[in-house]
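Pasting the structures here.
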Structure I
Amino acid sequence: MQHTHSVRRWYQTYEKYTVTTYIVSAIALGFLGIVAFVWRLGSIGLVDETEPMFAEAARQMLVTGDWITPYYNDATRFDKPPLVYWLMAIAYKIVGVNAWGARLPSALARSP
């Protein structure tokens, strides 16, 4: 009997504060999602053969100031839309040229 009463009381409190509960839940879920995607993001260096190419093309944009045409080893690189390179270059400006900065835009795009 005691258990039923406490559940009923909890549900009445929940009904009273539904909007607040939704807001707090959304903020908590968003925070956990960001932590899950950003935690140890730069702990492993750039792997595979394409990830360093994208990172270098974004770095070239930042160094040369040419934000229109991405280059890698003096050859144009149009494998991805330029927004990816722009976001990586902006992340480089904010956090520095490193693996964490290269992966930050993709991690934030995947967050809830």
Structure II
Amino acid sequence: MIASLGLLGLVAFTTEQRTKEIGIRKVLGASVKQVFVLLSKEFLLLVCIAFIISIPATWWAMHNWLDNFAYRINISMWLFLAAGLLAMLIALITISFFAIKAALSNPVQSLRNE
């Protein structure tokens, strides 16, 4: 929850900083989908990198913790993949509000402030 709030703040700050760029792209003919992909691509890449870094550390920690129990289980890889997909989904939902809001905004309003 805290990470999602941090991501939400970062997305809000980034879209505010890139308002003029988004306006110029829309004036030049960018679609809503293109603007959405432009804004969400970098954040989803960061989530993917964080996931790739966290897999070995999580596997090692869980393997060591589960070795202390009398009844042992093996950790399946599908659990890690499901957690990664869930993290990507939560990040995409968090990003989508501001990305779609920026993509649907009137480019004249963003360019008029200069």
Structure III
Amino acid sequence: MIHSDVIRGHIDTIILKLLSERDMYGYQLSNEIKARTQQKFDIKEATLYAVLQRLESRELISSYMGEKSLGRQRRYYRISRFGKAYFQEMLVEWNLLQEIMKAFIGGETE
């Protein structure tokens, strides 16, 4: 498992990436994160929903109620046009961060 402090600054980018692929509801996002990280990162439910609320308040994503399933409706999230642009900015930042870290650490594994 990765320590949450290490990945905290990248959670927005992770969620925007997933929503750029398709609309998802919260539990689906959480499961997708676990699956793609091979169970190495498990986002806490409270953290996930706080991030979703923040992204929605910044108009980077929007939400809508889906069809009823097993007696209840799910809230789905979709990335907005602003969210797509912000995600592209985050990719540029991520590439720069990788360059910086490689300058200090390189390929060391110890």
Out of I, II, III, choose the structure whose coordinates give helix-only ellipticity at 222 nm (-39500 (n - 2.57) for each DSSP H run of 4 or more, over all residues; to 500) equal to -18500 when calculated.
III
In terms of distance in nm of label points 7 Å out along Cα→Cβ at positions 18 and 82, which of structures I, II, III is highest?
I
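Rule-based calculations on the coordinates, nothing more; no lab input. Note that the coordinates shown come from a computational prediction; the quantities given were computed from them, not determined experimentally. Cβ atoms are built from the backbone, for glycine too; each structure is taken alone.
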